[in-house]
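Just so it is clear, none of the values below were taken in a lab; they were calculated from the coordinates. In this text, all values refer to a predicted model and were calculated from it rather than measured experimentally. Cβ atoms are built from the backbone, for glycine too; each structure is taken alone.
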Structure P
Amino acid sequence: MSNPIATAEQAAFERRALKLLEHPEIRRTREEVRARWLAQAAPSADQRRAFDWAFDEVMFGAAIWSLNQDPQRPAVVTITRLPHKLGGLDIPGSRWGIDNPDSIYRVIPIDGGERYLIRGRVAEHRMTENYFTLWDEKMGTVDVLNGKDLVLGPDRSFTVTVDGEPANGRSNHIRSSPAAKEFYIRDVMLDWTKDRANELTIEKLGPPKTPPRSEAEQVALTASFMRKYAENTVRWNAPALNKPVNSFQFTIDRDTDGALRNQVYILGHFRVADDEALVIDFRPGDAAYFIVPITNVWGTTNDIVGRTGSLNKSQSVPNPDGSYSFVVSIADPGVHNWVDPCGMHDGILTLRWAEFPSGRPGTDLGADSRVVKLSDLADTLPRGTKFVTPAERRQQCEARAQSYSWRLEEN
């Protein structure tokens, strides 16, 4: 397939989610969550302007994820997508939870007492980062399979066994447990031009043991997801927002609450005036993968297709010493490594490092920041910083949009 996430199964769930959003009880829940979230966040003017479209995405994300919660009838559903077309339908985006623009996230519900087979095929160009993470109810890791360890057939196909037994010599095995609830599968597109997500299907061995949810049960579940999404976003933002502005002091290195094992996250929030720039001196710490994305306080990235709203290792230019310098400013600073806040004077940065050859980060991993006047920026950046002309910026953004476009195409 040209787009391995544009499956018939995915399309069916997106259509169901659209219809579900029209239910009167869901409409009431949306308004309830909307009012509470706005009051709780007390957003800046810039963040308030982003709320309406971001809220729509978060609520659609809650709907589509909540529909795939039956482990007796599991499906492979992609979440945190951008708005796209499905036939004549406009499908909303489903970003939420401080999404990573490089990642294609797919979820599969699991019953720890059942047996499953996940079948798939990898692309010719293998991804730098790909994990099959099995979660418990609280997003804690039960087991995880590194996609690099997949044993493949001659046609690059694979089968992953999932059950409560040890591997006992089986390759591509994930051991479940009574606590297991859901797969959260990350396919990370480091090189947007070359990388493609794995093809995936799921089969539960044996017939369903329970009936499907009733409409009333599904509506209640979706409503709970909507409330939870807003509550979790506030909670996840808090460590960054409670620290001094324009600094990076809160580090996550764990495998709970949705964080990925052996990935390091450093959170911070920024605020810049029209004539200022935030410079982030970024040390990769031997990471084969990193990303510097901006999110709003509603937990979604901004324009990451037509603008440089995020930059990863493949998209960034290093300094001569191997470090990186990123610039956040309202006006285009003419620097290649401009992380464009898309007109927002404030927001959240969630720096991510992953894939360390030794298994752990290098000792130099980290990020320092400073605010300078735009007029002084060129004098404060390292010698050898790559600058771009307006024409080169347009080329950079056009190439970026083209390299992302396959994710939005129908097969």
Structure Q
Amino acid sequence: MPLSRRNFLVGCSATIAALAGGRVGGLAFAAEGLPAQRDILVVVSLRGGCDGLNLIAPVDDPAYVAARSAELRLAERGEYAGLRLKNALPGFDFRLHPAAAALKEIYDSGDLALVHACGLTDGTRSHFEAMEYMELGAARQARPTSGWLSRHLAAVGAPGMLPAVAVNNSLPLALLADPTAVSLPSPASFSLQGHWRYGPQQLDLLRAAYGGAARLEQAGARTLTAIDTLASYLPHDSEGNPLPYQPADTVEYPAEEYAAELSSALQSVSQLVKMEVGLQVATVDYGGWDTHEGQSYIFPELVEGLSRSLAAFYNDLSAYRDRLTVVVISEFGRRLRANESGGTDHGFGNAMLVLGGQTNGGQMYGRWPGLATEQLADGADLAITTDYRTVLSEILTRRLANPQIEAVFPGFSSTYQPLSILR
């Protein structure tokens, strides 16, 4: 397809260049009154509905033991023994999945907090509806036209070259209607077709085409500058091709197939953070959690991929920990009782993880509703006692300097009560 002006702007996410406050060339923040360095939020979405009761479980709860076969639950001892959690919710012996040993170390160090029995309070068992409601950040009937992250960025401003990035081929609904957001699989992929081959000649021709004073032309020119600047920060081989990202010494991201999706995405985020291009928000997906069958084979690998990838990412960004908050969320949990296919079906209540240098970690948060039949939602699911927006609102107010909860989560501010997960 010919490279028209319109296709150029769409293909290169030209809106990123239309920022009023950012100074692209020096990768600095020029908007008056804004801090030079802002906190960074990374949202990791476990697509498919992670089984929170197989990830973090009350191993001595008789209702839990009776509802599942040994391979689909954590135990106090033996082959499926979970990792005991200090400062857990009262009443039961809560444990973390044994494949999450790397996360357990961070939990014990005080940088990881666990929130259980949380999620959509007006829940649904539809993947697509649940993801939509969560990412739009409002009750079902509200139907806003922008995502919760978009509204956050609009409230605080988004200076810098790349303030909002989805490490993917498309933007999630959480970034819907954000003019600054860019989707890219990796920093090296933020380029024009043939850029690495034709380089300066191609950019010079396009700069000439966008040399006017019209708004469209200015946007195109700034996009070109963003592409050129980002490319200049990437290491290249002798032929001008970008080299693979090299993490910090002693840091090794998992390379196994089950971890590759998340590991690669987090390396892209780490690279962008270190480039100091003004990143404020990044979204990352990790799929495969829809475990209707064969859960005992799939789930441990996914948990290990999550655990080792997040630990590598956190160690890779050790110099940024005080500015970094990672939240791990899934659209819903799984039912308490296992099905006849060796798996679990769509449920409601689930767990969330909050990781960062300003986290009051090493403890669990929330109120445990119990797993007896009369305590379950619809007699089948872990009941939700903490709205997922409670966790996200605390991140907004305490780490992202945004007190405008009502603007980000319409209709929620009047019921918000922080859990003190963050400093």
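Determine which structure produced the value 18 for relative contact order in percent (Cα under 8 Å, 6 or more apart), calculated from the coordinates; the candidates are P, Q. Don't skip to the end; give the middle numbers.
Values: P: 18; Q: 29.
Considering all the candidates, the number was obtained from P.
Where does the value 19.0, 61 come from, among P, Q, when Rg and Dmax of the Cα atoms in Å, for residues 129-304 alone is the thing being computed? It would help to have the intermediate numbers written out before the result.
Numbers: P: 19.9, 63; Q: 19.0, 61.
Label of the source structure: Q.
When mean count of other Cβ atoms within 10 Å over residues 73-80 is calculated for each of the structures P, Q, which structure yields the highest value?
Result for mean count of other Cβ atoms within 10 Å over residues 73-80 over P, Q: largest is P.
If distance in nm of label points 7 Å out along Cα→Cβ at positions 113 and 249 is calculated from each of P, Q, which structure is the one that comes out at 4.9?
P
Given a value of 1.5 for distance in nm of label points 7 Å out along Cα→Cβ at positions 153 and 185, point me to the structure among P, Q it was derived from. Write out the running numbers ahead of the final one.
Details: P: 1.5; Q: 2.2.
This value belongs to structure P.
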